[in-house]
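S.K.: Next come the structures, one after another.
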Structure 1
Amino acid sequence: MGVFDDLQAGLDGLSGIDVNGGQAYCVDIVMCIDATGSMAPIIEEVKRNALAFCDKFHEQMDANGKNVETLRIKVIAFRDYGCDGAGAMAQSEFFVLPEQNEAFRSYVMGITATGGGDEPESALEAMALAMRSDWTSEGTKRRHVILVFTDASAVPLGDRSRTSNPAYPAGMPRSLAELGDMWAGSSQSLGGMPDEKSARLVLFAPSRTPWVDLQVWNNVWAAFSQAGRGLEEFDINMAIELLVNSING
């Protein structure tokens, strides 16, 4: 509970994988990126690392003898429904990489750090939208990964100052418990992850509510930073290593 399954096991589960025709992985990744004004000092770094993610992920998978059949990446840039209205959330379709590298690059480079007002931000709504993504059902092995990058706390779900905004999306979970049901794949009415086994969540966030509370969910790893410091500890290479080591079966 609260960490990637078998994270410390490293490569123990690789013996049954034949990279030349055996089990191959179809990997979908949704990046939820805080695009509020406080991210301005590091937004360019986050964007550069997002753009490099495909190549680095493939390299690490290859180095560990794991075959990626398809890799798709989607981006959700979030702000705050309390002050940004329709500009509080923007999401792309899935980009198939490396075939759609240029379209992916164009979308990421278009993200600007602005708005948001004071924290907290609408990060949990971004996660709910990420969980409702059109996840792949192809391949003998699948991984559905959500990465969250933020330097702020999150607005509690169901907050009236946000839900009353005309731009607020319909059918959002009303509590962290309901969001947890979506993560576990057990919510029929709200949608969510296809199944808990394939799901992975990586948090680069402050050590405060609600991020510390999500550690009780399955298959979650958190790198906590100091709120308001712009994710100084952000390290995309660590996230990739964790994801690759978690893909054991």
Structure 2
Amino acid sequence: MRGLVYGLLLLVTIPACAADAPDFAAQRQKLVEWLALETAESASVTGVRMLDPRVVEAIGRVPRERFVPEPIRPFAYAPVPLPVHPEQNLTAPFLTALMLTLVELQPDFVVFETGTDTGYAAALLSGLVARVYSMELIPELAEQAAATLADLALTNVEVREGDGYFGWPAHAPYDAIIVKEQVDHLPPQLLAQLKPGGRMVLPLGGGTDQMLTLVEKQLDGRVLERRVLPVRFSPLQGGERI
């Protein structure tokens, strides 16, 4: 709730200077400071007392304004979801940072992401892991994300138009999988493509009863789940729903 209030305050205050060139670098730093506060406030629920410093550094470096439509660029660093398409929002920064922290990224990881939207999370991942394979069902978003990532010279990210429910078997197994759409069950194809010892994070549950869930695939094949935080994501637009 506090993030929403803060976001509304930004929406009120930013337009006063929107005619001038926004200081996006300063806004990125303010967002980094806010994420630390939000992490501390939610720690009793999430169990996460500090975000991965590498994730925070990436958030302070990657130009989020490049991943939102031109009319709302002055609001690029508001800590709330932002509309990027009639059927898709850009995930709130805190949830993005939390999801990337939960999967415990390492520099040699190969990561699969579904729900590319405009490519912001993929851009963050680009500087944190070896390879990123990202899938987006909406053709114009997949095209836009690929173009923006290429323009930023993020060459270790590959974006594909397609149904992320089924993963991307050609590049499996993955060290980590990030799902940014709500599903009411653990997709078996994604679990099969997760490397033993790997982690997957996803909004799991039906309707409004969603929990951000961390899935850990043990070396012996057992699957452990940990409910992290109540969330509200748009439903997966593929898989069994087609």
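S.K.: Have a look at 1, 2 and say which one yields 4, 23, 33, 24, 14, 2 for P(r) over Cα pairs in 5 Å bins from 0, in percent, for residues 116-171 alone, as calculated.
M.R.: Details: 1: 4, 14, 24, 20, 15, 9, 7, 4, 2; 2: 4, 23, 33, 24, 14, 2.
Clearly, the read-out refers to 2.
S.K.: Also, I was wondering about something else. Figure out for me which of the structures 1, 2 the number 1.6 belongs to, where distance in nm of label points 7 Å out along Cα→Cβ at positions 28 and 92 was derived from the coordinates.
M.R.: Numbers: 1: 1.6; 2: 2.3.
The read-out comes from structure 1.
S.K.: Please compute distance in nm of label points 7 Å out along Cα→Cβ at positions 124 and 140 for structures 1, 2 and give me the label with the greatest value. Display every interim value, and only then the final one.
M.R.: Values: 1: 4.1; 2: 2.6.
With respect to distance in nm of label points 7 Å out along Cα→Cβ at positions 124 and 140, the highest-scoring structure among 1, 2 is 1.
S.K.: Next question, about the same structure. Here FRET efficiency 1/(1 + (r/R0)^6) of positions 36 and 68 (r between Cβ atoms, R0 = 25 Å, to 0.05) was calculated and came to 0.65; which of the structures 1, 2 was it taken from?
M.R.: Values: 1: 0.20; 2: 0.65.
The value was obtained from structure 2.
S.K.: Another question, then. If you rank structures 1, 2 by mean count of other Cβ atoms within 10 Å over residues 76-83, which sits at the top with the largest value? Can you show the working numbers first?
M.R.: On the way: 1: 24.1; 2: 21.1.
For this comparison of mean count of other Cβ atoms within 10 Å over residues 76-83, the top structure is 1.
S.K.: Quick check: 0.7 is what I get for distance in nm of label points 7 Å out along Cα→Cβ at positions 100 and 132, calculated from one of 1, 2. Which structure matches? Before the final figure, lay out each step's value.
M.R.: Details: 1: 1.9; 2: 0.7.
It was calculated from structure 2.
S.K.: Additional query: Thinking only about distance in nm of label points 7 Å out along Cα→Cβ at positions 84 and 108, which of 1, 2 has the largest value?
M.R.: Numbers: 1: 1.9; 2: 3.1.
Across 1, 2, distance in nm of label points 7 Å out along Cα→Cβ at positions 84 and 108 peaks for 2.
S.K.: Now a separate question. Using the calculated result 14 for relative contact order in percent (Cα under 8 Å, 6 or more apart), pick out the matching structure from 1, 2.
M.R.: Structure of origin is 2.
S.K.: Looking at distance in nm of label points 7 Å out along Cα→Cβ at positions 52 and 188, point out which structure of 1, 2 has the largest value. Don't skip to the end; give the middle numbers.
M.R.: Details: 1: 4.7; 2: 3.0.
Largest calculated value belongs to 1.
S.K.: OK, next. Name the one structure among 1, 2 that helix-only ellipticity at 222 nm (-39500 (n - 2.57) for each DSSP H run of 4 or more, over all residues; to 500) of -7500 was derived from. Walk me through the numbers before you get to the answer.
M.R.: Numbers: 1: -7500; 2: -10000.
Checking each candidate, the match is 1.
A short reminder: the numbers here are calculations on the coordinates, not readings from a lab. Computed from a predicted model, the values in this text were never measured in an experiment. Cβ atoms are built from the backbone, for glycine too; each structure is taken alone.
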